[in-house]
Structure 1
Amino acid sequence: MKDRPTSITVVCWVLIVTGGISLVTTTLMIGNPMVKEMMSKSMVPASVQYLLMYVGLAISIVSGIMMLKGQNWARLLYVIWGAFGFVFSLVTSPMKLAMIPGLVIFAIIVFFLFRPAASEYFAK
């Protein structure tokens, strides 16, 4: 078995747990008037916003699980989807400043995913 760096284990479990919690809360928020109002301010239809949210959550959960198993494609999928999501949100979101905390967290995760020990783990 590959020696998995502790940082990868932590990152993966953070992705899995937060993805699962977000999946539940996102589903519970469907139909919330305040959420509908915020989503209506975007140029993207709410149905597309929900689709992208669910796809992103699925990618986070699956990537977390598969990175625990040492699958490099999962690391790349997470990073590519995250970069796509950031650029998409930058172009379409009316609340650009609200993206800063998510971008910082994404950058920290990417840092840990591409440290030398992590790259060695995913190369095996």
Structure 2
Amino acid sequence: MKSPDDSKQWIVDEPAAEIVSKIFDLCLADKGPSQIARQLETEKVLVPSAYYESINRKTRNTPPANPYSWCTGCAVNFKSTTVSYKVHKIIHNAVEDYQIIPNMQEPIISEDIWLRVQEFRFVA
């Protein structure tokens, strides 16, 4: 999240970071996406849009009727663009055009854990 002192600096949202770390720990414990989603729902962990609403942060996504109903999936930035700010036609970018900026903010999980989880994804 943006720092309250400097809007150009990003800081870790600690409650959200705990959930992210928990998700990675569950993945390393051989839990699949559906199992993780069910466990988070059982433990009454708010989905991101409901969490944002609970701390009065704006989000484009409307919270679901059940704020604990986790679904599985990934978010990828820069998958598309527009012709211009005046023309709203969507143009899909090629995978090699996705922008990845390393070390832009403090990591929530270590790179070692990230790489281990990625190995699970492609082996399983």
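Rule-based calculations on the coordinates, nothing more; no lab input. As the structure is a computational prediction, the values presented were derived from the model and not from experiment. Cβ atoms are built from the backbone, for glycine too; each structure is taken alone.
If helix-only ellipticity at 222 nm (-39500 (n - 2.57) for each DSSP H run of 4 or more, over all residues; to 500) computes to -26500, which of 1, 2 did it come from?
It traces back to 1.
Which of the displayed structures (1, 2) returns the greatest value of relative contact order in percent (Cα under 8 Å, 6 or more apart) on calculation?
1
When distance in nm of label points 7 Å out along Cα→Cβ at positions 94 and 110 is compared over structures 1, 2, which one is greatest?
Sorting by distance in nm of label points 7 Å out along Cα→Cβ at positions 94 and 110 in descending order puts 2 first.
Here mean count of other Cβ atoms within 10 Å over residues 54-61 was calculated and came to 17.5; which of the structures 1, 2 was it taken from?
Matching structure: 1.
Kindly point out which one of 1, 2 the value 28, 20, 11 was derived from, the read-out being Cα extents along the principal axes in Å, for residues 22-61 alone.
1
Can you say which of 1, 2 returns -0.72, -1.22, -1.30 when log10 I(q)/I(0) by the Debye sum over Cα atoms at q = 0.15, 0.21, 0.22 Å⁻¹ is computed?
Derived from 1, not from the others.
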